[in-house]
1. Consider the structures P, Q: one of them gives 25 for relative contact order in percent (Cα under 8 Å, 6 or more apart) as calculated from the coordinates. Say which.
2. Ranked on distance in nm of label points 7 Å out along Cα→Cβ at positions 162 and 202, which label among P, Q comes first with the largest value?
3. Work out mean count of other Cβ atoms within 10 Å over residues 10-17 for each of structures P, Q, then name the structure with the largest result.
4. Quick check on the output: 152 is volume of the Cα convex hull per residue in Å³, derived from one of P, Q. Which one produced it?
5. Identify the structure, out of P, Q, from whose coordinates FRET efficiency 1/(1 + (r/R0)^6) of positions 58 and 178 (r between Cβ atoms, R0 = 30 Å, to 0.05) was calculated to give 0.50.
6. Starting from the value 13.1: which structure in P, Q was mean count of other Cβ atoms within 10 Å over residues 186-193 calculated from?
7. Going by distance in nm of label points 7 Å out along Cα→Cβ at positions 82 and 98, which of structures P, Q comes out largest?
8. Given a computed value of -13500 for helix-only ellipticity at 222 nm (-39500 (n - 2.57) for each DSSP H run of 4 or more, over all residues; to 500), which structure among P, Q does it belong to?
Structure P
Amino acid sequence: MHITLPALSGPILVYLLVFARTGAMIMLLPAIGDANVPSRVRLVLALAVSLALAPTVTASYPAQAPDSVVALTFLIVQEVTAGMLVGAMARIIVSAVSVAGFLIASQTGLSYAQTLDPTSNDQQGASVGGFLSLLATVLIFATNLHHLAIGAIAGSYHVIPPGAGLPTADMAELSIRLVSGSFLLGFQLAAPFLVFGFAVNAGFGILARMMPQLQVFFVAMPVNILVGFVVLALLIGSMMTMFLDFYSSQMGLFL
């Protein structure tokens, strides 16, 4: 079966272009876009979201397909780029908790094996970031903030209208601000652990000067890990609240 360009008109053309934008977003969304999620699940979700979104954005697309294959390809590439921008935003925001997990693991000593041997597979250090990332993803779905991603893909039609030129300067500025903001958030989430870790290490440093015969390393490491877990248990609620506020404010830029 051969499909000609004149046949790509009306609802067929609209659905094709909406699917290109929505599918690119879902491919990069946290949790849904991960490799352990079956590709058929992502495909069905993208088809369902596109089917629900297409009637609301029909007026944004041309009624007829472009006359040339190059023009149609350019239009599809633009839709994919817009979808990737929204999906990458959510992915970068969630990476903030991975940064916090890395700093927490480094401060509490859970990634000490990585310090001694950088080529080792540091499962202990990675487990902290994985736990925080999983918890952040669960809270996003539990608080219905995943609806912001669908709202962002709908709002992207006002920021990046189909057929218009890509605002590359604005997209680059948004990406830079989002990356810097996510890194800052990760550092802020890990700040209490850095302060308590410094206090514990300073205290054991003074103790080592007072008692040179004390094996400080074998005493300080368990205490440092214990203090890290206690601080994590006390502050996990506040940390996730800060993350959810940041997620909602950044994903709401397209609404």
Structure Q
Amino acid sequence: MPFPKDSLYANPLGEVGAFKFDEAVVKVFPDMIQRSVPGYAAIISAIGLLAGRFARDDSVCFDLGCSLGAASLAMRRQIVANNCRVVAVDCSEAMVEQCRKNLADSAVAGVDVVCADIRDIPIENASVVVLNFTLQFIPLADREAFLAKLYRGLLPGGILILSEKLAFDDPRQQELQTEMHHLFKKAQGYSELEISQKRSALENVLIPEAFAVHRQRLKSVGFSSVEVWFQYFNFASMIALKC
């Protein structure tokens, strides 16, 4: 059965409010994310494969900012480690409620869904941590301390999978990558009005950074290796490894 189509910004709005992961967004989120984030399905699939590779016996895999549980489900289906829990966390009550329904409908067990601010969740005994388009919504001032906490909670040999919308230092690249993302969205059926109003809603809510900034910060908190494994225009996913 097809997901409801995202038409939240299809009509002119007198005032475009700040983007929120509320019930209206939850209803159309599967359609929204697929049509807004280039390569999203490939990233989700690879998260599952990476979790299968790095998950260890008697450890925990965290999906922080889990939304409707796509990454959690992909991980759970690929993990073969014994006694390995998946913990999915999101601060949106509407997201968490639907995530629990989705996981129940999939008949996949072994995922604990928690409604909380991901900054407040204890990270311990982790073999895999996933931040799939999540860090970009955390205030800039909180990002380094948060990532340091994740690093401390990862076991030696653990992995952080970080997917983000990127910014670019070169103005020409910034303009080009933004233009190509808009063309991607148009190809998915979004109108100029929808693209413009969504962009206004996300302004000052989603704060992207350059890859060099991400890499330097991750290295500064202790990760020994940080590389981009996937990029499609201004959306990328990175792997950070702990020795």
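Readers should treat all values here as calculations from the given coordinates under stated rules, not as data from a laboratory. The structure displayed is predicted, hence computed values, not measured ones. Cβ atoms are built from the backbone, for glycine too; each structure is taken alone.
1. Clearly, the read-out refers to P.
2. Of structures P, Q, the maximum of distance in nm of label points 7 Å out along Cα→Cβ at positions 162 and 202 occurs in P.
3. Top value of mean count of other Cβ atoms within 10 Å over residues 10-17, among P, Q, belongs to structure P.
4. This value belongs to structure P.
5. P
6. Q
7. The maximum falls on structure Q.
8. On the way: P: -26000; Q: -13500.
Label of the source structure: Q.
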